[in-house]
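Input: structures, listed below.
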Structure 1
Amino acid sequence: MKILGAIIAGGEARRFGGDKGAALLGGRALVDHVAQALTAQSEALVIVGRDWPGIVRVEDRPRAGEGPLGGLNGALHHAHIHGFDAVLCVGCDTLPVPTDLAARLSPGPAVVDGHWLMGLWPVSLADDLDEWLTGQADRSIRGFMRQVDARIVAVDTGFVNINTPDALAEAERLLGEAQSR
């Protein structure tokens, strides 16, 4: 299976109060942490909704402002055009990304329990997501998950969703503890 890794990073980060993807954790930007994990388990990597050095930018689809599903939709269509079978999708703000995430979620569609943006999505869903975004008022990932009968997979990794400066400080503390062991 040919997998495209996709970092969803187009949000406004209102709760964070600044550029969340560029925020440093252990001296490295959050985007770089996610990129490293996805690169190890995909044939190519894109970032959706923003520019980042060394990573191909993909736009939300059908337009900016559709939320995470617009990012996923952009990645699915990019993957379809470039001959990929699936998209391994992760937000720029959820760490750590398991190095075997694609294997844990295969076959897709599947998402990590409690982290709905962290998922493996077959490219064959690209047209379905286009229809969903143009024909539904519901823009939630959970709604689309139900529509396509996505599996929910329990993953025992202690994820940190870094939506606020306090969450970043907590992630930094946890990283320090892990490195001191």
Structure 2
Amino acid sequence: MVSKLEANSEWLVLGEIGRVHGLKGWLKLISFTSPIENILDYSLFHAEVGGRTQELEIDEHSRLNKALLVHFKGYDDPETARLLTGTELAVANEKLPGLERGEFYWHQLQGLKVVNKIDQVFGRVSHLLETGANDVLVVKADSESIDDRERLIPYLMDSVVIEINLENQTIRVDWEADYLD
């Protein structure tokens, strides 16, 4: 299910609020950023709470083992903080740091059509995987695809990924249809 925030291209969901921790309104923060601490570069978030859009402000944060714990201004007890559990936290796309030419955020690549050098359509980018050596495009077949295969294509700029055109919503790759994934 796509949330209202994810469906709105002006906002990027960076995390989700987990369960209550302790007696003073602290909550576990599930970060979708890499590394997870990057979400703390922002203190003010756009959120849907109880059917209403509001801003939530992190006024304190800490680390507990591998988890991030946060406190939101005005949510000072477990009962009130529990109202935030499951809430997605988003920031305006314009608040994201600028990128160098030829760099892209993963969310910009999701949904783009993947086409090879001879114009065979493989499908659309479902998501990306971080493998350590290089990221990988997970391309799922759609109605335009040459077949119904899911492909894992290395995200290697200038060797495998030849061009990314956000305006045309396409990624051109040097990848043959019969390559094994």
Structure 3
Amino acid sequence: MRYENPWKILSSEIKYENAWIRVREDAVLNPAGKEGIYGTLHFKNKAIGIVPVDAEGYTWLVGQYRYPLNEYSWEIPMGGGKLEVDWIESAKRELLEETGISAQQWSIIGRVHTSNSVTDEEGLIFLAQELTLGESQPEETEVLQVRKVHLSEALEMCMRHEITDAISLIGLMKVAKLLDTSYLTPTP
């Protein structure tokens, strides 16, 4: 089914721009026909999240201090990928960079819009399997902790609000649904 856009843009102005984002303000006619403004945040990279899972049902989380939130955050490995670079290549780079892990098997498990009322940011979430462990190579702006946890513990962290990042929540919940339920209970 095709839906028509009920919004009409009267004018558009870039209010702020840097290497990563652009903020645009539009003068609009809203769906009720009244004049107003609408601000949109455009990301110059695509969001990429990876849930690495080994044969025993363990995954790796990355902890880091998130400047915009002013708090520490546990997340799946993730980052930005240049628009002109293939999604999977960016996912492989991010996983290796943040955790030191490479994977032989890759599956796309989700497409997300991170906050579609204010941004056009699109993300893809990957499941990475058949893992090889190595040394992480974080960027200079990243002070990361890498933590191996069973998928069941990562899901509990989601339920206890210890993982609050949207891409991480979606990725972990989708992996739990997609994989055999035996992954949900750690082996003794």
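If helix-only ellipticity at 222 nm (-39500 (n - 2.57) for each DSSP H run of 4 or more, over all residues; to 500) is computed to be -5500, which of 1, 2, 3 is the source? Answer by label: 3.
Matching task: 1.14 is the computed value of Cα Rg over 2.2 N^0.38 Å, for residues 116-163 alone. Pick the structure from 1, 2, 3.
2
Among the shown structures 1, 2, 3, from which was the value 25, 17, 16 of semi-axes √(5λ) of the Cα gyration tensor in Å calculated? For semi-axes √(5λ) of the Cα gyration tensor in Å, the value 25, 17, 16 is produced by structure 1. Computing distance in nm of label points 7 Å out along Cα→Cβ at positions 20 and 108 across structures 1, 2, 3 gives 2.5 for structure 3.
For the set 1, 2, 3, ranking by distance in nm of label points 7 Å out along Cα→Cβ at positions 36 and 100 places 3 highest.
All of the numbers you see were taken from the coordinates with simple rules; none came from a lab. Computed from a predicted structure; not experimentally measured. Cβ atoms are built from the backbone, for glycine too; each structure is taken alone.
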